[in-house]
Structure I
């Protein structure tokens, strides 16, 4: 018996439950297509804003023994120049979700509408970037803002809209409920955890921005907990993100309540093969236990 590892998230049909997380190998249509052809079920673009943005000065990345710190500052070509890149990925057959950001609800909606015009299959709202001043962090810490931004984008596009939530809050379930109230078709959880590293020899923070976002294995237990809490609070599907490197890691998220998972930092340690490896690990687990479909174990840890 072959187990079925395909999944559906807010109407998006995915051949397997792995997605490329925003911020990794997503600068060009060519790299997005390469990741999709390497085995990802879908790819999420880098976060696109209304205008081009250079990002933060270097250093912007710190490798840690437990993961990675980054303070890229949302570098991107802007919505007008991203059109040709989106076309390359879409023409190649990739399932593409466009990540958007802005300074207010109108900017989010404008960028989302532009990406819909390019033909992307869904919209992810970056409501939670912890290292770009005025672009995400403040929204992520106010449930009413999450509802308002989600509703603004929903009013302008017909695609599935998926707000990406921050772990830097005391009760993430209430933010998921606010997103659902705003019309969210799915919830993506979580973005990076606010963190920093200091070089004792230099007596200074390693990142030029001082504070960055923690990703990688250290984030996984936080992400799993957040997905578990969100699953009990909302009825919309969940995409789990944070520290996924193996099929077993992904299954933690699935049993907490996620229908799909995103992979980012593991690309640095495992390479492009990680998508096929994670999918194969999930399939082997299901087949060994006679489980016919991934869908049947979503939320299984809730009893």
Structure II
């Protein structure tokens, strides 16, 4: 009879495609993990993994076994989720993923208050890009994600948090610096610094600028950054411009706001931010507490934003 531990090892090996990495993730020795998977294969009388391939891949029958193992593990975890939600206050483990263009600006706003107000919740927060968060939610590896929506994915439920407008961050020598208000048609590819592929924010910026792909700011330099702070520094110390969401602008000094920030004409291009979870979600009390904590600590300008003044930019 297969055990939960054996199924966890099988799923880990399928994800990592390497015995050593899977063993490290499962906090066991490689021989232990290998022996348990071999024992399960012997009991089922099937070959789950083709060990002759590099990286290791699942056999045709193994794919079906692994999918069923995921279902069993997901249902098994629900027992603990149900138990942890007993009582009047949120408690238990909660795994949250946040996209990189939100994490450094949003998490500091609420995490201290949430920790103090809900001490029985052991919250673990990681940064992941949108596609990875969707995958982790579907595979039940995390409890919720904070990311840009709409995702248009029937497997997930989106709980709207707020709208976040965009601003242009412009070097002093760029032609946009002389504009009081910017329209989307005034921007071109020649001076745009942009995030690397994989960030939904990159796709939104290209849509706002009516571009299919980014160009180069300097004729002999091709650069795409992994974070917005690098782009801000490039604009400030080099040339060109980039786009920033409201929370990335929130902590700028008055000097930087006056020097580098340019607003858009209405309707302002804006992104929608939501808490997203799977349809099998059980930790209702924790996510409601998280939602209220975030909303309470948002800057007033975001809380007061009116729908008629914005234009939500699609992410895909």
Structure III
């Protein structure tokens, strides 16, 4: 029987920055409330798994030992910044961030072992974190760690990463820019108007990886039709890539009424993208599809979009 796994538990809401920060644990609890309201937890094709705590060895798949230790000490003190701008330390941030990574790696293992077809970690998708620094509310980069784990543990040589978060996933795009085994398609608000100011059309991969990267910036106030036009390009790109695994960062901050972006999507886009990625996963990668929540700072809207992703996976099984 085909199954979908969600990695969620009380630990999911601990990734929550203080002082009315946009990245709040409310995002996770809003997601679970929406899952419960739609009565999805009673479905036999849906499995709920408790979050796991990543090991230091897991973190070192992408991050430097010095940075990991810096986060640990900052977490103990509970003060200061983990980057130069908007990612504050708080007591317990080290453990909360390890749950993000551990949950994503659990999802990867469930998918690769064929215990489920698709897995979803709503608190995953921390796509800005760098090897030696936090960035853009992201402490440890679970997306990049999962890609490296797929290469190391499962020996995959054709991995696709698809990112529809309003912000360009610079912490994934550039570390793998010269890697011909990682195919990246990223639709985002134009970096001339939005953090992190990166992700341009002419960036297509370096060296032997040329043609394996696709950045699609959209102008502010772009809506559903603009997104769907862009995603049709992504669909062709993935068909040609024939990936063995698809990692999907399904950030909800491109939705209209998000407080920190200027895109104007409706929930239609998440269902649209998920339907296509489900089909491509079954055509090319034996169904292996790992979804990560990403951004989204209107908790109710983001929760609905994420549950639309789960419903798409279930409806298409």
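Set I, II, III, criterion percent of Cα pairs over 20 Å apart, for residues 100-179 alone: the highest-scoring structure is II.
1.5 is what came out when distance in nm of label points 7 Å out along Cα→Cβ at positions 20 and 244 was calculated for one structure; which of I, II, III is it? Provide the component values of the computation, followed by the final result.
Details: I: 1.5; II: 4.3; III: 4.9.
Among I, II, III, the structure yielding 1.5 for distance in nm of label points 7 Å out along Cα→Cβ at positions 20 and 244 is I.
For mean count of other Cβ atoms within 10 Å over residues 36-43, find whichever of I, II, III sits highest and give me its label.
Working: I: 22.2; II: 16.1; III: 12.0.
Largest value of mean count of other Cβ atoms within 10 Å over residues 36-43: I.
We did not get these values from a lab; they are worked out from the coordinates using the rules stated. Every value quoted in this text rests on a predicted model; they were computed, and no experiment measured them. Cβ atoms are built from the backbone, for glycine too; each structure is taken alone.
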